[in-house]
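Each reported figure results from applying straightforward, stated rules to the coordinates on display, with no laboratory input. For clarity, every value in this text was computed on a predicted model and none was experimentally measured. Cβ atoms are built from the backbone, for glycine too; each structure is taken alone.
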Structure 1
Amino acid sequence: MREKLSFWVAGGDMRQAKLAEQLAADGHTVHTFALEEAHPLAGVEAGGLEEGGRARCAVLPLPAQGQGGLLNAPLAGEEHPMEEILDALRPGQIVLAGMVGEHIAALAAGRGIVLHDYFAREELAVANAVPTAEGAIQIAMEELPITLHGARALVLGCGRVGRALAGRLAALGARVGVAARKWADLAWAESWGFTPVPMEELEGYLGVWDLVINTIPAPVLHRRALAALCPDCLVVDLASKPGGVDFEAAARMGVRAIWTLSLPGKVAPVTAGRSIKSAIYNILHELGV
C-alpha cells in the first residue's frame, strides 16, 4: 500500500466491522455505514451515505446483497435498498464487494460504477475455508453425543472447504470419507487416506456415518438420501443458498440437520476481516493504488 486512503465500509456482519478496525489500525481514514450495532469500533467513525461518495474506496459486504434487494446489513439499525447504496457512490470510485451477482453488477454499471469482487479472489476463498471448516467442527462437537475421535464422518464435496474440513476431521481421529463427482477428486481423497465415495452412488454409502457435512450448493441430500442415513446421524450443511439439504423433508423424518451460513463471520470475525483486508490490498495493488 503506497498511500493512506479513505474507506467507507457499508453493511455486513462482524467480519466487516473488524475489517474497518484493521484498516484504521493501518492508518487509513475509515467511516462505516449500516454497522450501528457493532460500534464502538477502535479508530473508526460512523458515517452517513454522504461519506460513501467522498471515500476513495467503498467496501460493500460479503455477500453484498441480502434478501429483497437490500444491502446485506444484519448489524444495521434499519434496512437499506441496494439502489440507495449505489446512488451514494460516484463513477470512477473504487468499489469493492463480495459475491457480486448479475443483478448488483447491472445496477452498478447503469450508474457508471465498476464493482471489484473480492470474494472472487482465490486467496480469499482459500483463507475462508479454514474458519468455515473450524466452525463446522465446532458445531459437530457441540451437537454430537460422541467424540469426533473414532466418529465416522462423511464430507460431501472436495473443494476448498471440503479439503480443509476432511483433513481437520482426520487430525481429530475421525474416520473420514469424501464424496465427489470427479474421478480425480476421488483419487486424491483416497491418496490422503480417506474413503472415496462416488456421488452417483451416494445413497448406497449413507447408512454408516455418524456425521455428514455438505459443502455442495446443490440438492444432494434429498428425501431419498436422507432416508438412507443412520437414525442418529447429524447433518451439517455449509453450502450457500439454496443449500444442499431438503430441510422440510429432514424435519418430517426426524433427521437432525443444521444449515449454517457465513461461518467465518460468526466464529472468527477478526481472522475473516484480516483475510478480506488482504484481498482488498491485493486488488488495490493491481489497480496501482
Structure 2
Amino acid sequence: MIQQFDSLFDLLKAFPDELSAIKHFEAIRWKRGAYCPHCGSIKIYHFADQKTHKCGDCRKRFSIKVGTIFEDSKIGLQKWFMAIWLITSHKKGIASTQLAKDISVTQKTAWFMLHRLRCAAKTKSFNRPLDGTVEADETFVGGKEKNKHSHKKLNRGRGAVGKTPVLGVKSRDGEVRFEKVEDLTGTVAKDMIRRNVKVGATLLTDEARVYRGLDGEYNHYTVNHSAGEYVRWYFFHTNTIESAWALLKRQIIGIHHFVSAKHLQRYLDEMMFRQNNRDVEEGNRVNMLLHAASGKRLLYKDLIA
C-alpha cells in the first residue's frame, strides 16, 4: 500500500523502520505485480525477511533496490526517502553539506546521493513539445573572470568569457526546458527550440541574433532589451523565463556556491523537475521521483571521471 504524507514529520511517521520504506517502494515499483529485474519473470518467491526475493526462472536472488538508482547503496531507503523529500521540497534544492548533516552521512555520500537523484529527475514525461505562448532566452553560468586566480583567467575580453551557456524555453502555462550547450550559435539555439517547442506556437524572445530565422515556423515576436524595451502591450516579454534564470542563479550562488560545467546539466534537470511539478503535493512529488528511480544507476567512477 502506498503511504500518504504531507510533511517531513508525516514521512518519518509513515516510515518508522526500513521495512516500511521497502514496502512503500515495492508498492510503487511493483504496482502491477512483482517481477525479476534480471530476466523480467513474474515467477517470484518471497523470503521470510520480506526484504529479499528469488526468481523462479533465472534463480537469482535480489532486493527491490536491484535495477534502480538505489542498487548497491549501503544507505537505507529511509534516508533515501528523506533526501528525496529535501531535494524536491526545497525551492532551491539542498547542498550536499547540509544533507550530510540532516541524514547523518558523509558529505561525499550525500553528494553522490544527490547526483543519483538528479539522474532520476531527468524523467521521460517532459518529451512533449511546448505549445501556446512560449518564451525563449539564454543565460551564462560561471564566475566572473576578474574574480578568478590569475592562472585561471582566460583574458579573452568581457561578458560571458569563461562561462557556460544555457538555453531555456518556458511555456506561459507552466513547463520549462533547460539545456546546457557548448557554444551559443544560431544553429544551436534554433535546434533546441525546434526540439522543444511545437511548430505554430507563439514564440517570444529578445532581439538576439541567434533567434533570427524562426518567423516562418512560429509566431515570433521580439522585445528590444538593448533599447530599454522589456514589455510591449503588456503581453510581449521574456520576464517569465528570466524569473526562472533568477531562481537558478539563486540556487547556484546561495545553495551550492559553485557548479562545474561538467555537472551543470544534472542541476538543471533537478530544477526542471521541481519547476514542472511545483503544483503537485509534496508527498506526491516524492512518489513521482521514486517512480522514476528504476533504470540504470549512476556509478561513482562515472561521476568523477
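Quick notes on this one:
- Relative contact order in percent (Cα under 8 Å, 6 or more apart) - structure with the largest value, from 1, 2: 2
- With Cα Rg over 2.2 N^0.38 Å derived as 1.15, matching label from 1, 2: 2
- Winner on distance in nm of label points 7 Å out along Cα→Cβ at positions 132 and 164 once structures 1, 2 are ranked, highest first: 2
- Structure from which 4.8 was derived, distance in nm of label points 7 Å out along Cα→Cβ at positions 4 and 236, options 1, 2: 2
- Answer label among 1, 2 for the case where distance in nm of label points 7 Å out along Cα→Cβ at positions 68 and 84, calculated from the coordinates, equals 0.6: 2
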